[in-house]
Structure I
Amino acid sequence: MTLDNTGTTLVVVYLTSLLLVGWLAKQASGESSLKDYYLAGGSLGAMSLFFTLYATQYSGNSFFALPGKAYRDGIMAGAFIVGVMSIVLVYQLYAPRLLRIAQRENFISVGDFILWRYRSTPLLFAVNAVFVVVLVTFILGNLKAIGLLLSTASGGTLGFAPAIVLVCVIMAIYETLGGMRGVIWTDMIQGLLLMAGSLVVFLLLLTSTDNGIMNEPARLVQVTGEFFSQPIPTIQFISLVLLIALGAAVYPQAIQRIYAARNITVLRRSYFFMFFMPLLTTLPLFLIGFSGADWFPDLTRSETEQVVIFAIGDLLGAGSDSGSGLSLSWLLALYIGAAVAAIMSTIDSGLLTMGSILNKDFIARRHPQLPQDQLHRIGRRLTWVLMAVMAIMAIVLPNTIWSLLVLKLELVIQVFPAVVIGLRFSKLQSSSVLAGLIVGCAIAIALRLWPEMSPAPAVHSGLWALLGNLATLGLVQLIKSRHKKYEVSQ
């Protein structure tokens, strides 16, 4: 299904508005420093922090993969909703304490915390290597998704490669102009689109004359009964919830937003509202996907991920037959705009965080004599360089590379001990954390390549890898502790 002239105009206006927001963010910039560019000066209020967390947390997967999984697997897809809500609970374990330390020590990158806590350059490189791999796959996957989405929505008028280049140029401009402030202000627009795109489409579909089960109380009761009578694969459900909650809570872009909060009260208030947002964003999309199995039976796997688009098309067709099709033509544009917003907010935050890793943890550390304004200029140039590299890779690399995207949570969860446990246990040593991280990543990759090696396939490979990580960490910690006691006794 392609956008008509009205829909195309709405999407163009949205993309153009992001450039204006980037320019306004530049005017609001107070200084030329790394803290201002990467953390918006560390002065985010509750509203700004909430919207940037909200927009960053949801990607194109929420609008396509989740409804498709709900169509195919029913209640099992609900693990995603529970997992996303649980992320906030994990934040509460470490975010307030991390913010206090970050403000006292003037952290900018995640690596600043690693060096402050462990005083270990090898661990810094290992953690950053994991983060860079995760961010690269994150950005590449979303660039490919937005290229396909805009190419399809334009009916092929805008090709796959030009669509990627167009979006990359827009993001590079507003991010270069405003840094994190530009990203956050655009996140506010994107967050509103996210919320509207899921809620409005959901309400219109479920109250429509043809497909709306809300107009048929008996059918609504039947579908609800079928939903709750489904057997839940408990182990697999819990495994996915834990993988999402523990992994996504230590995404580097999420940690950097902790640094940017004005104070702990602002942080807690933002997390409070974040806890309920899956009920307004992912739950409606989940219900559409689940209902879609009744509306459009026998879809192929690839078609299930377009079930919301099919439902919108059905609604537009019904509106056209009744003479109201023109008034509903904005609905497809709203949904596509929301999906584009979700994808762009994921890409721009990942790109900014990757830039901070390279600029602060490598360039600034290697050249400590460089002044802040020069590092600020380097950061802006890095944005363009990284965006160009990501765009070329997204266009050129073969599709098989995208199968590695499933590794992002399995890998990033291996950093959980270094960040969360390291904050809680002061005696945790860098050598123990490094050994656990290496073993955990090796297990995650091995189980992804050879899934038959898994002791229990229902448990995600990332959790088995985390268990290996923690076991190695504990063993090395014990050996080090006993060795130290032996040296003292001698």
Structure II
Amino acid sequence: MTDLVTRPDADADDRDGATVDGGSDGSVPTVAWAPVEPGRPKKKRTALWIGLPVGATLTALIAASLVLIAPGASVAGVPVGGLTAGGAADAISARLAETTVVLDSPDGTFEITGADLGASVDAKALADAAFAENPMWNPSTWYPGSSDAAVTIDQATATAALQSTAPDLYLAPVDAAVTFDAASASYVTTPAVPGEGVDLATVQAALQTAFDSGQTTTTVDAAPVAVDALATTEEADAAVAALNSVLETVGFYVGQERTVPVDRTVAASWLTVSSEGGEFTYTADPALIQASVDALPAAVNRDAVTANVITDSSGGVLLEKVAGVTGRALESTDGIASAFASQLAEGNGVFPLTVAETPFATTATERRLEVNLSTQTTYLYENDQVLYAWASSTGLPTSPTTPGSFRIGWKTPLQDMGCFPGATYCTENVPWVAYFNGDEAFHGAYWHNNFGNVMSHGCVNLPVASAKFLYDWAPKGTEVWVHY
């Protein structure tokens, strides 16, 4: 068997390596010491501990270069290198807000900032452009210099701030006004009156120059200049023209019909005209409009009216005795006042109404005339039935009435006939004349009572009362048939 033995003087390492060989016959065992294995060299980890921070730093730098603006970049004198686009936008806005304009005037000096003036730039767009054109990850774009930025100021804000900061430099202008003149029932303009004050264009230019050059303060000569009113006469005139145009057409409409006109003074009472920042606007009060809306059903609703027309034998309309009228009923008035108020505020005074319509019916009466030369009779037909048959007198053999189909043309209630130089006769004040063929006409004859016999120069003579009836009964275009 083999057992491990240990030298008395062996250390722990030696003991670990000793082996004993002994026979089974009880002989003295042979002792052999195993050679000590060389120890494995331990790895040094110093480089690893140094490399980790360096790698992390490089990774962070690479990541940062993907979102940062290149070194040396600036926008209007504002350094933005090493900033994100968002940070650059904030820096640009902050610099503009802090930039100070010093007003130098005979009354002293006054300071006002970009923030006070309502100054602004499109900081986000400028910052985004700076990053897009000069990203940190592209060394070729480093140190590109500065880019320009257009500065604007809010005129109303700037004027108010300047007046507050340097009141002695201002003589306030008077805005133009728009008012309703009851006498003319129209809107009129009160012209603007210019004042004096600081030139906004000069202040804006100075602020722009300072911002572009990176200066935080700039000084301008603040000698007073003429200052226009915010609400100018021209703007007031334009508002007056628009409002008066509304008054010309204001009302409630069914189709193209101005069914319910609104009085100009009433419409003006609905409107409030105001001027803010030099711009004229107007609003309408639905509560004031409601009274007119409540009256709409009575003004709009109506029954259909049957048309009554005179026609010829083919159905052609000769005369409309009674015009047909379509019936209509307003469907609802809910929301009309508010909707009309919104329209008026936009300059539209035409409000369309929604109605249910009922078509009208038509009654037609056919009329025609017939003259029988053989019987000397004039017939009045209505709807193909003889209404009247009158004895009449047509032309003598020397001036016969012409047979044929004609129509009533020109009509006159009184006329002299044949009374011209060279005429063979002259009959004055001939009544109820209705021409149908050249100089041949139906008319009254007060000078004889021989009706039923030829008597005329070609006309159809009738008793005066009959001629008056025919004159009124037969409209222009009535068919006339003359025959034997």
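Laboratory data are not the source of any read-out in this text; all were calculated from the coordinates shown. All figures in this text were calculated on a predicted structure; none of them were measured in a lab. Cβ atoms are built from the backbone, for glycine too; each structure is taken alone.
Data table
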| item | result |
| --- | --- |
| Structure from which -8500 was derived, helix-only ellipticity at 222 nm (-39500 (n - 2.57) for each DSSP H run of 4 or more, over all residues; to 500), options I, II | II |
| Which entry (I, II) yields the derived value -0.67, -1.00 for log10 I(q)/I(0) by the Debye sum over Cα atoms at q = 0.12, 0.16 Å⁻¹, for residues 177-296 alone | I |
| Comparison of I, II - label where mean count of other Cβ atoms within 10 Å over residues 169-176 is highest | I |
| Structure with the greatest value (metric volume of the Cα convex hull per residue in Å³, set I, II) | II |
| For 9 (relative contact order in percent (Cα under 8 Å, 6 or more apart), calculated) the corresponding structure among I, II | II |
